[in-house]
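I've put the structures underneath this note.
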Structure I
């Protein structure tokens, strides 16, 4: 999974930047968030799912994934 740095979301455990990644499954994209890679912080969470029928492109999936990070 390729991780992308969220422009504003910060780790609730240590305050470092959060990164997100998406993984396609049979019916939806699962959105994962984790603390800055290599930071030593073990924070990670599943932010939610984006149903395949709700988006038309991977770019839309990333837009939705980034929006989920604003609620963490």
Structure II
């Protein structure tokens, strides 16, 4: 399994949830090995980010395609 992480840098707080959901929807449509995603609130211990999202893939190739699209 390969994990890819996205954070909410340069995204307004109010739009972060929609951004992460949009990325998951894209992964679901484009990557056959997409397993799912989880968003974690890290605002209590991060001075930079409020949220970090983890996207999980069975095939590392799909993870690379996702990273190229979203990083």
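Using the calculated result -5000 for helix-only ellipticity at 222 nm (-39500 (n - 2.57) for each DSSP H run of 4 or more, over all residues; to 500), pick out the matching structure from I, II. This figure was derived from I.
When relative contact order in percent (Cα under 8 Å, 6 or more apart) is calculated for each of the structures I, II, the largest result comes from II. Looking across I, II, the calculation of distance in nm of label points 7 Å out along Cα→Cβ at positions 8 and 24 that yields 1.5 traces back to II.
The value 36, 20, 16 for Cα extents along the principal axes in Å was derived from one model only; which of I, II is it? Here the read-out was taken from I.
Every read-out reported here was derived from the displayed coordinates using simple, explicitly stated rules and does not represent laboratory data. None of the values given here were measured: they were computed from a predicted structure. Cβ atoms are built from the backbone, for glycine too; each structure is taken alone.
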